[in-house]
Structure I
Amino acid sequence: MQQDVRIETVREQDVALLLRLIKALAEYERLSGEVVATEPMLRDALFGPAPSAEAALAYVGPDAVGFAVWFYNYSTFVGRPGLYLEDVFVLPDWRGRGIGRALLRHLARIAVARGCGRMEWAVLDWNEPAIRFYHSLGAQAMDGWTVYRLTGNALKQLAGA
């Protein structure tokens, strides 16, 4: 069921809405307890003096039904930046209507226009519907790679703090 999907760049006045959608994503991913982001933190990340991310909202009519947040990384092998999709999410009641595809198409256009060599993201192993969707777009899992993360005390310890 295709609907008229509108993708809009997040504006400063949309930060509270974006945070609500981020919390809905965390609930879906069974990670609600990990959300520590606040409106001021998001506002600074998206609109502060040194923005570190960008975001878009997906609308059907007046309803915000999804979002994407991304930033840029760099590939030394490709010699070009890459667009890293931190999160893409469509509210469960709105899935299967082309909204996720519209968000990813929007990002692919940005990546191509800005000279990115690739677009990457991570997906939870248990999220089979998302994995099938990404495969349908032509995305490939990066077998042989494991994501590592330093946070909290381990990050501070390595930094010598």
Structure II
Amino acid sequence: MTSALFIADANVLIDYARASPEILGLVVKHVGPVFVAAAILDEVEQLDEQMCLQHGLAVVEGSLTQLVEASQRGGPLSFEDKLCLVLARDNGWACLSNDGPLRDACKAQNVEVVWGLEIMLQLVETGCVSKEKAIEAAEAIHTINPMYITNRVVAAFRQKIKIAADQ
């Protein structure tokens, strides 16, 4: 993970908002700013602008040019995913997402991508979150989102946390 500036996709926001919203605040405080496109925030019932401010997330609007680009039809991405990609690309932010097609599109445009659980590794490495708290958050996310955060994903995360905590 090289970027210290992130834009969060809806899936990561939903997972953390439901399982452990304080993690988002810790990312902002100890890793780097996290931006949320207003259009993406509209998709996330579990968060509103006030909650974003409370956790230090910065809500941003795309420029007219960015909105027009994101609204172009075609391809596997929704408008919100395209906007997330465009904002990340244009601002040099890493895209914080678990969405496969968005991750692929980011990679195709040389935009750094970070998995939702991966962001907690830095918090563990810097001592801002205990490995137990990180695993607890990952398991809570798995419970609410078992289709994408599978047992295998959590097991791999546990292994990475063990390595990060031992360093």
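Each reported figure results from applying straightforward, stated rules to the coordinates on display, with no laboratory input. Quick caveat: nothing in here was measured; it's all calculated off a predicted structure. Cβ atoms are built from the backbone, for glycine too; each structure is taken alone.
When helix-only ellipticity at 222 nm (-39500 (n - 2.57) for each DSSP H run of 4 or more, over all residues; to 500) is computed for each of I, II, the one that comes out at -10500 is I.
Here the criterion is distance in nm of label points 7 Å out along Cα→Cβ at positions 95 and 135, and among I, II the highest value is seen for II.
Computing relative contact order in percent (Cα under 8 Å, 6 or more apart) across structures I, II gives 19 for structure I.
Source structure of the calculated read-out (log10 I(q)/I(0) by the Debye sum over Cα atoms at q = 0.08, 0.12, 0.16 Å⁻¹, -0.22, -0.49, -0.89) within I, II: II. Looking at structures I, II, which one was distance in nm of label points 7 Å out along Cα→Cβ at positions 39 and 119 calculated from, given that it came out as 3.1? This figure was derived from I.
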